[in-house]
Structure 1
Amino acid sequence: MATSELNPQLAKWLGAFNERVERMLAAGYKPTAIGAREALAGVTRQLTPDGPAVAWVNDDLIAGRDYTVPVRIYHPAPEAARPVVLFLHGGGHTAGGVTVYDPICRRLAADSGQVVVAAEYRLAPENPYPAALLDAYTVAKGVFALLQARQLPFTFRLALVGDSAGGALAATLSARLQYEPAVPLTHQVLCYPCLDYTMATPSMAENGEGYFLTRARIAWYFDQYFQHGEDRRAASPLFMPIGPHMPATLVISAGFDPLRDEAGQYLQRMRAAGVRAEHLHLPDMLHAFLNMADLAPAACDQTYRRISAFLA
């Protein structure tokens, strides 16, 4: 249960946002991929400051079996070997991208001092499940060869960082890679992650209306992603096998997020399996607050500090 009041700056912005949504619905708006992508990009552009300068930033490609995945590399110290972070953006598997998340990736690279590689994975509905997951796996398996080819120094250690749907991809990838010791996956950071595609937790009802990410919007996202009658419970990281070889995990949750409770349940399962699992809970925050940094600077600063300390 939420035990705090919503951050006042977020509450003021949210009131105007909800009024705007009501006007759009009254005028005939219906969810589409175009609208979802424009909305996330617009909120991030308006409410997130440009990221800090990073010494070396360039784009490249990582070839997979069926698809070649575009990536952007952020190396904060191109003369020094640093651990590698694979960043998987949020957006309900339908929106978001490297350009939208560039400020967040720059901040992550600058604050952590690690090499951040952001994946431009394929989006639904054009590319439904499991395309995004296959792309994330392609990048995880190919990232070190890419850095070698670009003659960039790195430490042979991998962390996964994902927010929302990107958190779902990261946690799913961790469950898969626990059986592949050749991939040196040591850490994962899940920011307000989507971990239960069945939408069955209490917070889904408690926070499912009026708090930016709604239950109806989540259901629409999932319907775009799962188009062929997949078993959504089996596809949910919350219900996947968790063993002692899972990476050390930091979960970040928000009090007014429909996805809040699945984060707590995932932590319980990780700890029961003997995996190091840490929790940063921000009771007065909304889902996607990292995309609203101008409205919640203290919470965002706290989050980046905690991620950087955890990855170190």
Structure 2
Amino acid sequence: MSERRAPARRTSEPAAVSEGATAHRAGFVAFVGRPNAGKSTLTNALVGEKIVITSSKPQTTRRVVRGIVHRPGSQLVVLDTPGLHRPRTLLGERLNAEVRAAWSEVDVVGFCVPADEKAGPGDRFIVKEMAALRAVARVAVVTKTDRVPRDRVAEALLAVSDLGRDEGVDWAHVVPVSAVSGDQVELLAGLLAGLMPESPPLYLDGELTDEPEQVLIGELIREAALEGVRDELPHSIAVVVEEMIPREGRPADRPLLDVHAYLYVERDSQKAIVLGPKGARLRDIGTTARRQIEALLGTQVYLDLHVTVAKDWQRDPRQLRKLGF
């Protein structure tokens, strides 16, 4: 993010607030944390719809995605960020830079740490960097509380509180949540809203994200491709949607959208894995992704997928630009 992440349009100018009335609040919160800390699942739970992909594979998120949470008297613009990690490729370096840009230009930074894992050096590194932030409220969110008993949740809350104290971070709130069960998600939304500045809504009512449909569709295809592959392959998969064209000659009440997309991998051996025996795995990816895309768009879709090799694209600046990084 090169500039303050205000939307391209505002719904109105600030309205006068009558004496005794509660002012509307709106602003930006960035969720940060190490890979697989539950940031994307939490973002979807707050928004109430799936706007970012989730996976058991670490480093699934590759771009800052904005979700919009509409509440009575407030609006939250939630930035789901890639997991901050020790980069091994040029792509990793760019993702880390995007995370730091995001958290330096929001009103609140939410540090996510999972209840089912002990805080480690990666968590301490992130909190240490957060200590340098100025004029930004900081909230600690203990995620995945549905996975552990209550005593483990209490231990995680104490550990993140101690971590903040050790690194000089004064948490505005420390909140345990389960995005899967919904436990305390609404409480977290209310606490975040209370930290936002007075402002009219930043997005029109009903908008859930400002991500282009083409990008969302590409992410749904990548999510389908991530499941069931070996650990080293997920980082090598990128998806580009080349065309989205309404099928001509279709009845007005039965439109069909032709979607043509390419899955990029780094080696021929990876291409073989994605294709599967006689193309069976690619067909499964297409079937899963198509259902998700149709649910997103509300229309029937014909999905045409191809797999191609872009050698070592994670380390190649030219290839990264081509793939949108």
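We did not get these values from a lab; they are worked out from the coordinates using the rules stated. Just so it is clear, the structure is predicted and the values come from calculations on it, not from any experiment. Cβ atoms are built from the backbone, for glycine too; each structure is taken alone.
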Candidates 1, 2; helix-only ellipticity at 222 nm (-39500 (n - 2.57) for each DSSP H run of 4 or more, over all residues; to 500) computed = -10000; producing structure is 2
Work out FRET efficiency 1/(1 + (r/R0)^6) of positions 104 and 224 (r between Cβ atoms, R0 = 25 Å, to 0.05) for each of structures 1, 2, then name the structure with the largest result. 1
Supply the structure label, taken from 1, 2, corresponding to Cα extents along the principal axes in Å, for residues 184-255 alone with the calculated value 39, 32, 18. 1
Which one of 1, 2 has Cα Rg over 2.2 N^0.38 Å, as calculated from the coordinates, equal to 0.93? 1
